Structure P
Amino acid sequence: MDKYIDKMGLFEDFNFKLVVIEALLDEEPTFQDKLETLIEKHSENYEWYTDAEPIKELLQFFSELCIEQKDLDKITELCFDGGNEIYHYIKPDWDGEDSFFDIQSVRGFEHLKNLKSIVYISMADEEILEPMKEQGITIE
């Protein structure tokens, strides 16, 4: 499996960028229409429960996605959870039993100027969240 990166260069860890995108899914982000089209196009033919690879087109889209500042400014809370919707867009039958989406760094969170809190359930070692705590962001 290829290693994906945040091509916009804001986030050191691609999997952290996915958590940021997840936070925008209910906020009518500027990329919503394109994302919905991609999901519809690629999840229809997904071979469920065959150990199918992640949908490369969605990984590519998220990797190349340039999130506008006006969207980043909408984020007040992030949720670190294996049940996040975004993981199932990429790998619809993902069961959370592997480390595929684990987060190694939150560097870049500084671009989320209105971030107030983190709902921490899983997906990262708690120490990784220390820089956020140091900036006064609440970890629940």
Structure Q
Amino acid sequence: MKSKAFTLVETCITLFIFCLIFTIPTINFKDYQNAIKVHNTRRQVKSIIENYSRYAILKNRTYIIQNRPLEHQIRVSYGNEGKVFNLDKDVDVRIPNGNRIKVSDKGHFAPTWISFVCHNKKEVVNVQMMWGRMIDAKD
């Protein structure tokens, strides 16, 4: 008597193929999520630097923009005053020279680079002032 059901081997192969089909997009989706986190954090840090470069000119103050990697924060300070901006906890942000940028009262700062890493996604950005605007030239 012949059975019209699937054998155990056929069932295992079918299950394996379905699992493979659904796993591949999940992996790509996580890479996409990491890329979005890096991109958004880069835009947030760039915005902070640009805004405080403008504030430095308007208020004639020198600002210190300091990265706090363990707390995933950027702290902007003037004297004893300061403001803290929270960053995405999955993104590791690195700024050379003691993790800080000094913005002069003229709104200028030394050209530097900032790296953003989230798992396997990484962006390194050169940051500098040019013609009164901040540019970020990717390597």
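Rule-based calculations on the coordinates, nothing more; no lab input. Just so you know, these numbers come straight off a predicted model, no measurement behind them. Cβ atoms are built from the backbone, for glycine too; each structure is taken alone.
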Given -9000 for helix-only ellipticity at 222 nm (-39500 (n - 2.57) for each DSSP H run of 4 or more, over all residues; to 500), calculated: source structure among P, Q: P
When relative contact order in percent (Cα under 8 Å, 6 or more apart) is computed for each of P, Q, the largest belongs to: P
Read-out Rg/Rh (Cα atoms, Kirkwood Rh), computed value 1.34, structure in P, Q: Q
Which of P, Q leads on distance in nm of label points 7 Å out along Cα→Cβ at positions 66 and 82, largest value: P
